[in-house]
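None of the figures in this text is laboratory data; all of them are computed from the coordinates on show. None of the values given here were measured: they were computed from a predicted structure. Cβ atoms are built from the backbone, for glycine too; each structure is taken alone.
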Structure I
Amino acid sequence: MSWITILKKREDYRKLYDGFDPHKVALYDENKIEELMSDKGVVRYRRKIEASINNAIRFIELQREFGSFSDYLWEFAGGRPIDGSVGSIEDLQATSDLSDRLDKDLKKRGFKFLGSTTIYSYLQAVGVINDHTSECFRYEEIKKSQA
């Protein structure tokens, strides 16, 4: 499944998944699964829909254990953003030791349908990993904000 396919369906997902509220998604039942399976606004693959409900439940458990998902992530990262030290776009990677460790731990905790590449992208998006290339016009600004 391509990223662009999912991104084009983002607003449908947001609406159908109750604004991505994990407490609501965790309560989805067979009727809601059937509703999602019949809507073209989402990828209609039962196992992925069931995994999203499972992952919402696991997410809430993780929040309870660590206080927040953020605290969980930052514990793995040592509490500081990781500078990917990327010289150019050709040097970018799709995974890291951190995303591999998180993937393994999340799967151990019962999460499904995730992988190191998706986790790595998430870590970049939320600022845990800084993979701005040194050529990027924002590189210095990001480095300073992390100091």
Structure II
Amino acid sequence: MPYKLLEDIAIADIAFEATGKTMEEVFESCAIAFSDISANVKKIQSKIKKEIKLSAGMIEDLLYNFLSELIYLKDAEQLLFAKYEVKIKQTKNYELVVTAYGQNLNEIKKELKDDVKAVTMHMFEIKQTEKGWRAQVILDI
């Protein structure tokens, strides 16, 4: 499993730790964690394809903005995704291009779990480790 819930970190929120061998993999792991917290990710079909493009000066900001965008797409466009193809390029800034595959929330109402409202900055981090990359995120529900 590319992520695990951290039950002792937050009481009213949901915390998770995600890992990956590359920056791209840790972003995918964070996105899957978000999706699985929001709904039964195994029941989300790849009916809709959405491209997400973001940039930021720091990798932390890029991950925060990416997760915030997923929340926005859930709330504003009623979309949840189960599969993510992430590409990150570092030039002057970090450039993120994600192709996400998912479904409209109305089609999976029975599978919905927690309604994520926001990403918090409390204990938020992403860093390179000896084994690859690790992120810790707390989501406000």
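Upon calculation of Cα extents along the principal axes in Å, for residues 20-75 alone from the atomic coordinates, which of the structures I, II produces 39, 17, 16? This figure was derived from I.
When relative contact order in percent (Cα under 8 Å, 6 or more apart) is computed across structures I, II, the figure 32 traces back to II.
A value of -16500 was derived for helix-only ellipticity at 222 nm (-39500 (n - 2.57) for each DSSP H run of 4 or more, over all residues; to 500); which structure in I, II was it taken from? Structure of origin is I.
Rank structures I, II by FRET efficiency 1/(1 + (r/R0)^6) of positions 60 and 108 (r between Cβ atoms, R0 = 30 Å, to 0.05) and report only the one at the top, that is, the highest. Evaluating FRET efficiency 1/(1 + (r/R0)^6) of positions 60 and 108 (r between Cβ atoms, R0 = 30 Å, to 0.05) on every structure, the highest lands on I. Consider the structures I, II: one of them gives 2.9 for distance in nm of label points 7 Å out along Cα→Cβ at positions 68 and 116 as calculated from the coordinates. Say which. Label of the originating structure: I. Between structures I, II, the greatest calculated value of distance in nm of label points 7 Å out along Cα→Cβ at positions 84 and 100 is seen in I. Taking 0.45 as the value of FRET efficiency 1/(1 + (r/R0)^6) of positions 4 and 28 (r between Cβ atoms, R0 = 25 Å, to 0.05) derived from one of the structures shown (I, II), identify that structure. Going label by label, the one that fits is I.
Using the calculated result 40, 34, 24 for Cα extents along the principal axes in Å, pick out the matching structure from I, II. Checking each candidate, the match is II.
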